[in-house]
1. Work out relative contact order in percent (Cα under 8 Å, 6 or more apart) for each of structures I, II, then name the structure with the largest result.
2. One of I, II was used to calculate helix-only ellipticity at 222 nm (-39500 (n - 2.57) for each DSSP H run of 4 or more, over all residues; to 500), giving -13500; which?
3. So if we calculate distance in nm of label points 7 Å out along Cα→Cβ at positions 13 and 293 for every structure here (I, II), which label has the highest result?
4. Taking distance in nm of label points 7 Å out along Cα→Cβ at positions 133 and 277 from the coordinates of each of I, II, which one would give 3.4?
5. Assign the value 40, calculated as percent of Cα pairs over 23 Å apart, for residues 149-268 alone, to the correct structure from I, II.
6. Any idea which of I, II comes out highest on mean count of other Cβ atoms within 10 Å over residues 45-52?
7. Given a computed value of 19.3, 61 for Rg and Dmax of the Cα atoms in Å, which structure among I, II does it belong to?
8. With distance in nm of label points 7 Å out along Cα→Cβ at positions 181 and 253 computed per structure, which member of I, II shows the largest figure?
Structure I
Amino acid sequence: MHKYILFTVIIPSYRSAGTVGDAVRSALTQEIEGLEVIVIDDGSPTDDAGAAERAGAGDPRLRVIKQANAGVSAARNAGIAAACGRYLAFLDADDMLLPGALAGHLEAFASDPGLALSFGRVRFWDPAHGEDGRLSSFCRTLTLPLILGDNQVCTASNICVRTDAARAIGGFTEDLDRAEDQDFLARLFLAAHKVRGIDRLTVNYRTSAEGLSSDLEQFSADWSCVVAAAKAMAPGHVANAEAEIIARFTRYAVRRRLRLGRPDEGDLGTLLRAVSQAPQLLVREPRRTLSTIAGVLAAPLLSNKHIARAVAR
């Protein structure tokens, strides 16, 4: 192994024996010196550790750690504790880093020594529906509403962070299984660490009806805890942005339900009330906001859930 570890890619894995091998290979094939990949088998009943090791094919840069099941945040924290790299990249076991992803993040850190966290753009990828995937938009600068509202970073698999900064904020909150990436970003942001986006496609983010973020009721409950924690950390900052945070999250949740083919009869009223409290959302992002309203209005007329998914794009 390279004597100086620059990047540690941390892959938490649970019930992912069928996909973790692809994640491992996508990390090990990054063309960058000083790389290690750590897979945390979080007490999986499937053979995630074995699948990761087979994908690594004896590559000394791969380490596999097995632990009793403790959840995705605890698994990532185990990786943070074991990491030797100057920078950490998180990768979920069903996602894949795209070629050049880590090199793009390294360029961002090299150009700005004060940078604590870099994030790129993601491809929303659903092999089950044969979709090549839409791309997230480029966002260079984050605000608290963009972090807590509709999560412009999209996924922890899109995060590359300095190890010292991740450890300084205590890593991930372990009692969260959903919205934990927003919590991590919010705490880093509120602790005055510098965060910046790069205009580069970095990850294939697998979306499915079975994913954790698709359990919208539990996701909303965890998201409420994240907002409450941010409010306790910086009450004035959150209070000033709260209306926009709520409006953005409401729009996100409605769009998510449309994509999953699960519209709710109360979506229109909830969305209109939220936007009325934060009209800047309509002014700054008219297309996204109006297309969501149109999707809600059209949903009862559409019997094919795939059409409803398309309306929400």
Structure II
Amino acid sequence: MNVDIKKKHHYVYRKYLESWVRDGSETEVYYLSKKGKISSDSVTGILREDYFYKFNPLRSGDKEIFELYISKFSPVHWKSSVELLNFFLMLSKGYYLSCDIGDKNLQDSIINNTIEDIQSSVELDALPSLKKLWRGDLNALDDKEERRKFCLFLSFQALRNKGPRDETIARLGTIKHENTILLERSNLFFERNWNLIMIMLASNMAKNIFDMLGVGGYCLLKNSSAKPFITSDRPVNNVHPDEVVKPAGTEPESIDFYYPLSPGLAFYMPESKPVTQKSRSITESEADRLNTLVAKAAFKTIVSNNEESIVRYKRFIKR
């Protein structure tokens, strides 16, 4: 029995985008198109790319490069990364076996469905917590296991989109080394295996977020001002005052996580100061500042439930 091959891969959670559906529609949001025009389209048709989450089977020598790369991780992060590497090696073995027996459908499903299925699983696991947060439930993350699932979801949302991938690959292209052959091999490795590296990094990041939540907590920001929250193709942002002035792709030293949940609600987890209340209403100027930071950090587009927000903030996007 053949497996359906998944082609349309969303790099921002589609159900998440539904929170910005415009008035008069059940599926459409306002966004900035690839040509820089203000458009309205269904959430099923935006922030996606065909075969975006392709799994490239590991080649000879990839295992050694991965092992060298993850050897720099902390012990707890190294352990989980080794487990993921073994999983990737198993999938690669399955792919090459399917080539030997001529099973084209199995080959295509391993390449095109594997990582998309991982993303879908992470989204489904976090959905109960997300629904509570969308309702403004201040106890949404009290359960330890639900909190762990949400942290994994948040880390994937931060790293799974086009911005981190393209910026990392572009940054690698600027590195100089006397051994040009080694440098080229390294750059090709990262470009070909970015989706696998992203999963490792997201898993490690989730553990860090979980620890941060246990220490500092989080706050739900409520926005009833004339400037509703917007989101973007990079929905999770670091709004720490010391970090927003740094170039995109710079390794952060401090983190204040900001994740808009809807036009009227946002998840905020600051490292710079302790959370003293689980929710608070923000002013219009605060909403404007956060929206401006979201637009400045966006890779190519922003999303809103009203056209006026796109008009106001599109000038901040560095396309």
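1. Answer by largest value of relative contact order in percent (Cα under 8 Å, 6 or more apart): II.
2. I
3. Checked I, II; max of distance in nm of label points 7 Å out along Cα→Cβ at positions 13 and 293 sits with I.
4. It was calculated from structure I.
5. Structure II accounts for this read-out.
6. For this comparison of mean count of other Cβ atoms within 10 Å over residues 45-52, the top structure is I.
7. For Rg and Dmax of the Cα atoms in Å, the value 19.3, 61 is produced by structure I.
8. II
A short reminder: the numbers here are calculations on the coordinates, not readings from a lab. As the structure is a computational prediction, the values presented were derived from the model and not from experiment. Cβ atoms are built from the backbone, for glycine too; each structure is taken alone.
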